[in-house]
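Take a look at the structures listed below.
Rule-based calculations on the coordinates, nothing more; no lab input. The structure presented is a predicted model; accordingly, all values stated were derived computationally and were not measured. Cβ atoms are built from the backbone, for glycine too; each structure is taken alone.
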Structure I
């Protein structure tokens, strides 16, 4: 399977298509650069997915907090079940160096595509719904 074949398949999944970098993750990528993001991806894959039976498999990848985590969900590299289904990486055995390298390439490909999109808007912070009390808190009833 080529990376283009994989991304064509992923494009048909409404679940996978809903993932995009937010403003914070976009800014993080700009600040850290591709080399450091690639290093993070390799470290996450080695620690969280490469073992034959990863700890908390199926729940080990957060839904936010780092661009790589979002990319993992978008590219079906979030757990060993998805790796088996989408990438033909067999479960219950440690991932090879080549398999880990493939996953990192997939993640960086997705992140690169996301960085070509317009920068996401900053989230609006919620303001308190309580109105500020008047300075004079006594009621003027008469």
Structure II
């Protein structure tokens, strides 16, 4: 059995947990604010009513949207900062671990971009669309 080298034992990828938390919080902003606006605007108000009846927590998310957006923004910012700081961090020498490191960084970037897009859509429908369309 191979003994891990000291370089491999020092490698940590703690920023991926923050990326996933940021993704889920930005999805929360989308569900809270963009999904109801979309459903009502395309004439599916009864679907939205059924959805809030089946999942009453959506009402709570809508009532506390400022807290939800604040937490999402903080998580997304922290995740982006960690990804930026670790962008040039060395990967392990072992080929499998190096490939996993490179692949993990690529997926982290993709998750971050998707999370920021989802956050922006939710922010638009929650705070900006009111001033543009009414």
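If P(r) over Cα pairs in 5 Å bins from 0, in percent computes to 2, 10, 17, 16, 14, 11, 9, 7, 6, 4, 3, 1, 0, 0, which of I, II did it come from? Walk me through the intermediate numbers first.
Values: I: 2, 9, 18, 20, 16, 11, 5, 3, 3, 3, 3, 3, 2, 2, 1, 0, 0; II: 2, 10, 17, 16, 14, 11, 9, 7, 6, 4, 3, 1, 0, 0.
That value comes from structure II.
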Which of I, II yields 44 [relative contact order in percent (Cα under 8 Å, 6 or more apart), calculated]: II
Entry that produces 3.0 once distance in nm of label points 7 Å out along Cα→Cβ at positions 92 and 116 is calculated, selected from I, II: II
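Consider the structures I, II: one of them gives -23000 for helix-only ellipticity at 222 nm (-39500 (n - 2.57) for each DSSP H run of 4 or more, over all residues; to 500) as calculated from the coordinates. Say which. Write down the numbers at each step before the final one.
On the way: I: -16500; II: -23000.
Comparing all candidates, it corresponds to II.
Compute FRET efficiency 1/(1 + (r/R0)^6) of positions 84 and 124 (r between Cβ atoms, R0 = 25 Å, to 0.05) for each of I, II and report the one that scores greatest. Present the calculation step by step, with values, prior to reporting the outcome.
On the way: I: 0.05; II: 0.50.
Across I, II, FRET efficiency 1/(1 + (r/R0)^6) of positions 84 and 124 (r between Cβ atoms, R0 = 25 Å, to 0.05) peaks for II.
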Which of I, II yields 41, 17, 8 [semi-axes √(5λ) of the Cα gyration tensor in Å, for residues 44-107 alone, calculated]: II
For 2.1 (distance in nm of label points 7 Å out along Cα→Cβ at positions 28 and 100, calculated) the corresponding structure among I, II: I
